[in-house]
Structure formats: C-alpha cells, structure tokens
Structure I
Amino acid sequence: MKDKLETYKKRNIILATGGSGGHIIPAKTIAHELIKQGYKPIIVAGENYERYIDDNINYKIIRTGKSLRKIKDIFNFVAGTCQTLIYFLLKRPILVIGFGSYSSAPSMIAAVLLRKKIIIQEQNPVMGRVNHFFSRFASVIMTAYCEMYNVRYKDMNKISYVGNPIRGSIQKLYNLKYQYPNSDDFNILITGGSGGSNFFSNKLIYSFKHLDLKIRNKLKITQQCRKEDVEFVKDFYQEMGIKNEINTFFIDMADKLKSAHLVICRSGAMTANECTIAGKPSIMFPYPHAAYNEQFIIAKELERGKCAKVIEEKEFNNLDFAKILEELIQNQNILTEMSDNARKLAKQDANKNIIQLIERNITTSIQDKIV
C-alpha cells in the first residue's frame, strides 16, 4: 500500500477555490503542505487569484463571472466549467478539494461529472452555499469548528473537525510572548479582509480624533484599505499626527501581525484563526452583511474566550470606541491576558490533521479502486 501511495503522489490534486482571501489563503496553505509531502497540488480559481499567485504552486485561472444574474456572467460560468472539464481530463486528478466560494463551483461541477473523489474544506461555522450544495457528493467535510450549521442531516457523518489551515509564517508567531511597548510605538493593525472595508476607512478612523494627544503621539497604525480610500486615510492620519502605513494589500502580513500590539478587524474565519495563533488582542467588527451572520458567531466565540472585544457596526459610536481604545492601550495587564487567552483557543495541529485526512482518503481510493 505504501508503494502505491508513493505512486499516487505523482498524480495531481486539485484545490478548487477563488473569491476572497478567506477561501484562497487556506487553499494555498494546504497546497504548500501537500508539496512538502511530495504531492502535486494545482490551484484552480477565478480571476481574483491573480493577486495571490505563488511561483511555488501550480495554478490554473478559469472564467467564472461574478454571479448568474447577467447573460455575460452566465456565459463565463459555462465557459469556465467547460475549461475545467477539459483541464481535469488532461490532468487526471486523484482528488478534488473544494474551498467554497462562487469561483470554485465550475471545478466542483467538473469533479462531479467526472466522478472524482471530493473533499470539502469549510472555514466557517456556517457552511457556505457552494460547499453546502456539493457536500452531498463529498466523502469528507473538513471543518474548523466543532459546532457546524447549515449542514444537511445526511452529511453530518462526513464531518471531520481538523481546524483551519495555518500559514507557516503565522504559525511561527505562536511561541512569541506578547511584548507591551513601554517606550516604543504602540502598533495597531487595522484590516478589513482582502477586499478592504469602507466602514474602517470612512467611519472608524474618526475615533482617533477623540484620543488624548499623548496617546495619539505614540501610535503607529498599519491599515489595509480599498484602493479608493488609501490617500484619504493617509492624509487623515498625517493630520492627526499619527504615524501610519497604508496599503491595499500586505504581502508580509505575518510581519505586520507580529509587530501589532492590538488588531482591529473583521471576524472572518482566517483572520480570527490567525489572531489566536499569533496571540493578538483584538477588537472585532463582524461584517454585517455576511450571508449567515457567520462572522458574528466567530467573533462571539473569541469574546467568550476573553481574547477579543466585539462591536457591531449598528452599535458603533466614535466617542465610545475611543474610550475603549484608551482603556486597552494604557492597560498592559489586560492586553497580556487577552494575548494568553487567544493562544488557548488556537488549534496548532490543523495542518497535520488535514494532510493526514487527505492521505487517508487517497488510501481509501486506492483500496476501493475508485481512482
């Protein structure tokens, strides 16, 4: 069996993803882990993958469109499905792993039509629409949460709780002790997810006006913004006398997270996961338009673990938020305790669990002569 497994490592494994970084980063992380084990992963994704291209990972970009509401998008979706079918016939993958998002659907359709073995990886505590639909064809559903919602009753026995994939650069932060800055800058990392956040750039930042001048003078803010907000946000912080680094996308997110003393963020699954691994105190604003309010569920779990404060946009007030910031920035003990609590929630062995599960499924495929 071991010899056969080594033979099958020469076959391709398709990672079907796309959409936002919350879907793409897990796929890239697992791809790197598979490469370490001698496998040949290929990421198949929509056009959004272009900003995440990694020379070490083979990939195929397909047409997907943005929805099924317009004739042009329907055409692109059908074209992408045909592209994927042909690509799968050429590459003959041993396994297809779906990470959710609309952009992964053409690959999942191709996998079903060609009767490929399928694994679903769900990052959130509420299964997304695409993963929900294709989970009926999957042999395993990998989850990051013990309690899962929007899963078909018939598929409950497929669930395997393994945790969310952890980027190697983030994993290295786990053992670093929280360092409160007694004389250096107090670093705040503000991130609204891969697409940026209009709320953070055009409403939240005004809270910094209400901070005591001594506190403002010791701040350095690193913020990820939408392209159209970058210059406005830079100008605002400069007017406030706050040191800043503003960009649409940070390649070195591990370094940004490492130096952060406080994180202000959305509560997407991957963001929350990385905050716990890195042991970072956080203030989380769940995205209010998430399909199943999954970001609120994630944020409240961290709040119960006493490592994050959760504020809903509808309850936000600049003056009140400034008071929360001042209390945290000036209290080393609270921040250190939040950091320690964050690491208690971290699932360190996720990557190992995921690779073991994938190998078990490949082994089962060999035994059943499915592939």
Structure II
Amino acid sequence: MNRREFLASSLVLAAIPAPFPIAPRFDLVIKGGRVLDASQKIDRTMDVAIRQGKIALLQPDISPTDAAEVFDARGRIVTPGLVDIHEHVRPGELSAEQVLSTGVTTVVDAGSRGADGILDMIAVSNSAPNRVRVLINVSRLGNQADGELLRFASADPEAARAAIRTHRNIIVGVKARLSQQYAGEHDLDGVRLSHRITQGFGIPLMIHIGDTHSPLPEILELMHPGDIVTHMYSPPPHGILDDNGRVLPQVREARSRGVLFDVGNGRNGHITWEVVERALAQDFIPDTITSDLNGAGLTDQVFDFPNVLSKFLMLGMSLDQVVARGTFNSARAIPALKGLGTLQPGSPADVTILELMSGDFEFDDNAHTKRTGHQKLFPRAVFVAGKRWRG
C-alpha cells in the first residue's frame, strides 16, 4: 500500500462511527449475601441478578461490570420477598406501605371485609406499592367486634360469590372466624356456608379457631384439602392438643389429607409458648407462619412480620425452616400466589434483605408471657419487581 492509499483508508476508518457502549446484562445485581430459597433448596453465599423486573440468574461472583446497579448484601440474608397470608391492611389502620417497609412484598388481608365492604379492600389492593390480595369474609359484615356470625343471616354465599366473580384477580380465598365470641353455635354451619362460596373457584377457606363451640375434630371433619386452619397454637379449649397435651390424632389426620396449619400470631388468645412448645416437641410444626398484624399490633406483641418469624427461631426452629414458612410455603398455600415466594429465574424480582442479629431480644405471647431470644431478624432492604422500595 502506497502513502496515498494508506491516507485514503485512514480517512475511511475515521469516518466510521464508534460503536455504541454495550448495555449491562443486568439491571441490578445483589452481591455477596446468604441466599435462602426453599423453592430451590438453596442456602449459600451467591449473587442474584435481576433484569426487567424478573430474577435472571443466581450464581457466585457475578461481575459488577455486568450490572447497571449493584447492591452489597455481604453479611445479610437474601430471601424471596416475604409473603404474609394473614394480616389486616384495613383502610385507616394498617397501610400496605408500612407492611412493605418490613420486607413483606405480598400480603393477604384475612377477612377484614365481607361482600358489603369489599370495595374498601379492592381500593387498597389497587393503590398498594406491593401485592395485596384478599380473603373475603363469609359474613357480609366482615370482621365485627360484636361477632359477625352471631348474626348468622349475614353469611351470604351468593353475595360473596358475586364479589369474587367481579374481583377474581384480588379475592383469593374466604375467611370464617369460628370462636364463640364471633360465631356462637354457628361454627360448623359457618364452615359449610363458606364452602358454598369457594365451590368452583379453586380458592381455599381459612378458619380462625380457638375457644370454638364445637370441638376441633368436628370442625376438621368439614375441612377440604388446601383449606387453612389459622391460630393453630391457640390455648384450650378446643385447640390442637388433648387434655394430656398431646396433638389430637384428628389434627394429624387433617394434615395428612392436605389441610394446612397456620400460626396467625395476633394479640388475643391465639398463641401461647406452652402450646407451641408442646406441639413442636411432637414434631407438629406450622405449615405457614403469619403475623395477623393489624394497627394495634404495630405496638403490641406482633410489631412486624420479621419479629414473628424470629419468635420461631427462639422456639427452636431453624432459620431455613422459618424463612420457608414466610415465603415459599405461604405462597404455595394460596393457589393465586403460585410463582411467588421464590428466586427461581423468571419469577418476579421481589427480594427481601434481612439481617440476623445476635443479642438479647424480648418476645411476647398472647398471655403477655415474656421470653428472651438470642437471635432476631431485622429488615434492611426490599425490592419489588427489581426496584428498591425506600418508603
């Protein structure tokens, strides 16, 4: 090539525009945390990559240069977004934003409203920054301090079914409170009417037990596979233990045919350390852990969902068991939540960052009996569809 040809070729090369910068492979990489994901049986230090609101990759040592943004999770626990299927995010009492700030990316309101007030909960769901779903109360009246099923005519299956048909994307189950103060002698009929509502929709019934008129075995006979018994650790009468403190055989039989048992911590006669410890000693652990948080619970006994999960660390369950029951197990309990509570690639990038602190931490049961635990989970960050929630 002579000098004239060389100069000509150089001018041509100079005229070719520089290539565009290569876009990062991932929008976000959460680096260096202890990833706990029961759905994939993962408990190890690794990175989580997110792209377009979905989990893209779980792998050790993803290069930071592959990410538009990096979150340092070293020394923290990385879990699927927490799933609490028993709270009360009623308007003016407990907000979805408050719940999300504690790491709960999916919350189910458990029966605050019946057919007459269901639009309240639809509005909450539609405006929430996280995923809010609803169990409709069997009573048109919803939760009533003076007992919704004591006025048994308010249990209206057709009104509830009409609400479900209209709001099928938000109403994911039915709730019935069966304790005597709410149902009187109508507990068994309350279950039967609730199943008239669920029929054909493929949704579960959640029942609230403890101090029911009927013995628990009679109630369990009516339960369907996939139905949920909440407040499983309620003290006598008519809890899961017999008079000698043994788990009732009918309780184990119900579990064997697919009935689920849920904690529902709450504040009023739903859980005592004695009942939990007797049940755990007989290997009757919960299928799901839930808070039953409401406005009053923000400052009494419950406080937040990670606090409730921490109680079960104190009671001897392992960290992986506890996290599973606040993520994957809870999502699996509600068919409409299928695909949540997991960090499986392709799933929604809902992620909670927790810190497991050591020290002396005080916990209360519903009898106001204080216990000291030495580990407690604290929420440190939460991502919804790959975007960090800052409140």
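No value in this document is a laboratory result; all are computed from the given coordinates. Please read all numbers here as calculations on a predicted model, not as lab measurements. Cβ atoms are built from the backbone, for glycine too; each structure is taken alone.
Match the computed value 16.5 of mean count of other Cβ atoms within 10 Å over residues 296-303 to one of the structures I, II, and report its label.
Numbers: I: 20.5; II: 16.5.
So the calculation was done on II.
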State the single structure among I, II that was used to calculate log10 I(q)/I(0) by the Debye sum over Cα atoms at q = 0.25, 0.31 Å⁻¹, for residues 152-207 alone, giving -1.05, -1.17. I
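Out of I, II, which one gives 39, 22, 18 for semi-axes √(5λ) of the Cα gyration tensor in Å as computed from the coordinates? Before the final figure, lay out the partial values.
Details: I: 39, 22, 18; II: 46, 24, 17.
Considering all the candidates, the number was obtained from I.
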I have 1.3 for distance in nm of label points 7 Å out along Cα→Cβ at positions 24 and 80, calculated from one of the structures I, II. Which structure is it? I
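Give the label, chosen from I, II, of the structure having the highest value of distance in nm of label points 7 Å out along Cα→Cβ at positions 32 and 248.
Numbers: I: 2.4; II: 5.2.
Comparing I, II by distance in nm of label points 7 Å out along Cα→Cβ at positions 32 and 248, the maximum is at II.
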One of I, II was used to calculate helix-only ellipticity at 222 nm (-39500 (n - 2.57) for each DSSP H run of 4 or more, over all residues; to 500), giving -7000; which? II
